[in-house]
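Student: Down below are the structures I want you to see.
Derivation of every value follows stated rules applied to the coordinates shown; laboratory data play no part. This structure is a prediction, so every number in the text was calculated from the model and none was measured. Cβ atoms are built from the backbone, for glycine too; each structure is taken alone.
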Structure P
Amino acid sequence: MTDQIAFLGTGLMGSRMATRLLSAGYRLRVWNRSIEKAAPLAAKGASVAATPVEACRDVALTVMMLADAPAVRSVLFEQGAAGSLARGGLVIDMSSNAPPDAREHARRLAARGVAHLDAPVSGGPGGAEEGTLAIMVGGRDADFERAAPILRHLGRPTLVGPAGTGQLAKLCNQTIVALTIGAVAEALLLAKAGGADPAKVREAVAGGYADSPIMRVHGKRMVDRAFAPGGPSRLQLKDLRNILDSADAAGLRLPLASRVTELYESLVANGDGDLDHSALFLELERMNR
């Protein structure tokens, strides 16, 4: 077993997270489906693997930052990365998946003698770059203690419960994010329709109860009509679908989340799935033409 860390998934978020770990002195073996997204990390000291199996071979710790549960399942169990992990190793999956997926991955890895934490994040590319991500962790106490020194270089890790509950906490986070984006978009549309300057309204509410990171960051995106991701709307929609599935499994009705899901469904269907999730503003504009 080596002291290297395997880092799988070096896209918009993963590349920034990997850079922070390299800067902290960790040795990384990185892999990405599109190899050109992993190549720049070589200049920062990482070794670039051609396959997930090569990246994970005999490492003690693997960090994953992939798009969704099918991607995680493919890399671990279909492409064979799980089979190359050393017994006694630990996988920290920082991708955003559904809680049942996280529990399944934990179970299948445990059968191979490998521990697992589900540790999705919130804070976007800026938080990844600055090391201020909110990290919501599900798993065993001992595995969390083992991972915590590494996770603290990326943000603020909190163990919230057993396997799958990190993903549940992320869904709670995404419920608040999506509904607040909708509220900010409606407020700025109302300001414009009533003759106020939306930029000045955003400025006026700063420091009051309506202020929030979403008002400050995504409200500015809406005012500036600058919708480059950030967090793509198609991934926000994926999270919203998982939110409703989790609510259904718990016997809950979430009418606000249901309506916002419908709006994101329409936004993506209209071809805007790759825009930032603040582009829900555009869908509300379309409804009001």
Structure Q
Amino acid sequence: MIGLFYGSTLALWSAVLFGGGHATSIPLFVSSAPLGVLTLIGTLAGEPYAGYGYAATLLATPLVWASLGLSVALSDRGSTFRLIQIFLLLHYASALALVATTGEGLAHLQSLPGIWTEIAMWAPVYLAGQVAIWLWMKAGSGVRRAILGAMAGLLYGGVLAFLSIVVAGGGHGTNAALLVSSAPLGLFMYGPSGTSEALYITLLLGGPTVLWTVLGSLVALPGRGIRRKVTQALFLLHYGSVLVLLATTDVMPLPSFVNVYLVVNVLVWAIVYLAGQAALWWRLSRPTPLSG
């Protein structure tokens, strides 16, 4: 399941970065390698096969990582791990080969407005997944729980960040979702006026991802003593800072911006946020993973 959500998140951001063929295909090729060759084949064949190849690659990306996640979870430390390592090396080699076929250099990326902000949302997720897989194959049971929790939190935070951006609507919605998703890190949204734009965007979009990665790993770690109390205190800090941020900042959208589209986006974000909170507290309250 972690592999499926990981691949789905990569596919989502790859689709955003692809921009219907008008932006960059590098994240798509890297995320889906070696099956990214489907996009290349479709492009070489021309329309309508180019669109078919792109759609097939997007659908294949979650399946690639779901299959690999299942293999990692069920494998031992013997020959199966070696096969997984060989597949990962094949993935990296094919990703480099596919990227080389795009001809997209630094100049092309720099000509795309806002592309680095979107890459900054895709790249950490991709790299975190690769680190998690390699660490899993060398770790003990306790560390493996922490890795699973961190990856679950990472994906949860990434989805919240994406939905929060949708709710913000480029200034035509509300920043409430982003404040709630990243509190207390949302305080950086109202930092000094001299804060650089790159740092501001990093803190703005990375807040939910960092916050829930840390909390996810803490929830998954064994032990019912001080670690559990610290985790509960961090949750309470999150909820308390949410109340403070909402009470001290003007996050209500202008009446002219309130429409069905905004309401639906807020509802989708709220459902995902509350579902994640329920899952985290349920996991925190279970005696089995926290014993020891």
Structure R
Amino acid sequence: MEMHQLRYFVAVAEAGSFSRAAERCRVAQPSLSQQIKKLERSLDHDLFDRLPQGVVLTEAGHALLPRARRILNETREAKAELERDLADGRLPLAVGAIPTMAPYLLPPVLQRISAEFPACELTVREDLTERLVEALIDLDLDCAIMSTPVDHRLVELEVLGSERLLLVAHPDLALPTAEQAALDLLREQPSIVLHEMHCLGQQIRSFCDASDLAHRIVCRTTQLETVQRLVALGLGISLVPEMAAPRDRARGLLYAPVPGLSAEREIAVVWRRDRSRGRLARRFVELVRSDLEQGVHRLAAPA
């Protein structure tokens, strides 16, 4: 039993004629007649008595007609409700982000998602790169925001933008504007570093190694907030992502690029390769990209 067969059956029952039903359904009469016969064979009952003046329903036909109408009505209602749910965003959206991006990138984007789609069933996960990739593979997340590189055969990524790594220091310590002075400062001052359990910690370590920046580490922490608080106490200097700087104006810390050195990280969205990309997930990514392109998370130049 197939939907189009039920549709043809109802049309014949209401028109009282195969030819009129074929016109109504915009199908050739032989094709319609063939589908009705297939439906009758599948049910093991004749549905119509074929008479010279037309067709009339058999007992089986009378029994099937209200059920067929109900099935067709429910199918139409299901399609209409599907379109409404898609339009209203009455759907689940599960997104993730690494801890060194989530507090900065996600709140403004999720606020707009919630405003645009108030019926959205939103789930947010903040976790390390490896665990977010596992969640994508296990179908627990629709997409996740993280930094490159990400290497797994079941996922693919799309770079949305990049951000600088900034030198951060206590306001009593003047930040140098010359390259050599900046390097000397990084080598001489005690450092507060992000633990290498974070990909950002690994990236900063690689940057320092490549620039031959051997430094005295006085603290390793898993939280950027802790890095900033310890720098504010004058315990050392650090390198932090630019998006962490605008929210930290109250402490009066000094933030500046490292002169002469290109220190930055890429920001990417990661998807499971074989999954479709739903409307809500695409809108989420569109908003993240827009914020990055507009410089929402950049440090404003000093007045």
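Student: Here Rg/Rh (Cα atoms, Kirkwood Rh), for residues 168-207 alone has been calculated and equals 0.96, so which of P, Q, R was it run on?
Tutor: Working: P: 1.15; Q: 0.96; R: 1.03.
Only structure Q yields this read-out.
Student: Sticking with this structure for a sec: Match the computed value 104, 38, 26 of Cα extents along the principal axes in Å to one of the structures P, Q, R, and report its label.
Tutor: Of the structures listed, the value fits R.
Student: If we compute distance in nm of label points 7 Å out along Cα→Cβ at positions 80 and 144 for structures P, Q, R, which one ends up with the highest value?
Tutor: Top value of distance in nm of label points 7 Å out along Cα→Cβ at positions 80 and 144, among P, Q, R, belongs to structure R.
Student: Could you figure out which one of P, Q, R the value 0.30 for FRET efficiency 1/(1 + (r/R0)^6) of positions 16 and 104 (r between Cβ atoms, R0 = 25 Å, to 0.05) was computed from? Before the final figure, lay out each step's value.
Tutor: Details: P: 0.30; Q: 0.95; R: 0.00.
It was calculated from structure P.
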